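Several structures are given next for inspection.
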Structure I
Amino acid sequence: MTVRTLMIDVDGVVIRHPQGLRWDHTIQADLGVDPVKLQSAFFAVHWPDVVNGRADLHQRLALALPALAPHLTPDVLTAYWFSKDAHLDQGFLDQLDALDGQYALHLATVQEHLRADYLWNGLGLKDRFAEIHYAADYGCGKPDPAFFEAVAKRTGHGPHELLLIDDSPRNVEAALACGWRAGLWDGTRTVANVIAEAEAR
């Protein structure tokens, strides 16, 4: 069956820091927040609920910030985070453009609602992709098989008509196990080569 739609991961594929750095690598100097404590006090505790749509990002940050960074509001922290985690890989996007409409282009990503909206509208990815499929909207994310099944159902495509390009081997293997085609993106091969290898499986 012919691949009809490319499902493109965001972080590590569409968005890649040019030096390979994390978005929070200067947060201590910029905002006075210890990134290790941010991980342990917020992401380790609250992120699973937030990213899977069971809790609101700002509400959970409001619970964590008083002990972590009482001088910050959730709005300030998220604005900083989103702006620092917004390095579009223009080379990758140019390669998608070079496919010249051979495939529909969708995003398949593990995001909560606010950053998904920022990516789609704030960064203008809506002008490059037909649709965004993200964890908080589905209540589950990669590599959960339920995510792949739900995305296929929403698109109306058979699994083999969908091809995931992702930087996580775990996500690639999960997509393959669900009957999708999939290719690992590490920046060492062209998009066309990744697609060709995935279609040949």
Structure II
Amino acid sequence: MDLNLPNKITIFRIFLIPIFIIFLLYPLEGTISILYGREISYNIFIAVLIFSFASITDFIDGYIARKYNLITNMGKFLDPLADKLLVGSAFIVMIELNLIPSWMVVCVIAREFAVTGLRMLAVEQGEVIAAGLLGKLKTITQLVAIILLLLGNPIFNKFNIQLDLILLWISTILTILSGLEYFKNSLHVFKN
């Protein structure tokens, strides 16, 4: 097992997920005032900090792996897994908190299973399917939408702009489009 720095960061991100979920689900007494006097509970605020930190580590481990040529098979496996676990966990818990409709989460999870299956099939044929631009945009919009939804759309509510919901819809559309793009560009793996 190759536990270089990027892989350690990715494993740390995976360990943050249950901590994020615990803070999200179990209220702490008291609230904190954020932008424009918006009050949110301590547990949600801490959960958002953990989620934000975990999201940032995704970019950090990738940057370090590319810059110092520390890309490993373990990292290729763990990094996307950590991303899917983080976003999937957030979305599932947000259904319970009535922040997101379940059908959107089904779209996200179905796409992830389908693309993961496609990638496994490609690997068996000696091919690696890299993430495309739509997939990267999907991830960024998902991460920002989750943070804004959990914080109650701060700043933007002041101006009656539902940026949290707009980004949620954009991320759902990008989820579907990027999934279709993966399959369109990889139809050849089904020919054998």
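A short reminder: the numbers here are calculations on the coordinates, not readings from a lab. Since we're looking at a predicted model, the values are computed, not measured. Cβ atoms are built from the backbone, for glycine too; each structure is taken alone.
Structures I, II were shown, and helix-only ellipticity at 222 nm (-39500 (n - 2.57) for each DSSP H run of 4 or more, over all residues; to 500) at -25000 was computed from II. Look at mean count of other Cβ atoms within 10 Å over residues 4-11 for each of I, II: the largest one is in I.
Here relative contact order in percent (Cα under 8 Å, 6 or more apart) was derived from just one of the structures I, II, and that gives 23; the source is II. Taking Rg and Dmax of the Cα atoms in Å from the coordinates of each of I, II, which one would give 17.8, 60? Going label by label, the one that fits is II. Here the criterion is distance in nm of label points 7 Å out along Cα→Cβ at positions 12 and 108, and among I, II the highest value is seen for II. For the set I, II, ranking by distance in nm of label points 7 Å out along Cα→Cβ at positions 68 and 180 places II highest. Between structures I, II, where is FRET efficiency 1/(1 + (r/R0)^6) of positions 28 and 156 (r between Cβ atoms, R0 = 35 Å, to 0.05) highest? Structure II comes out on top.
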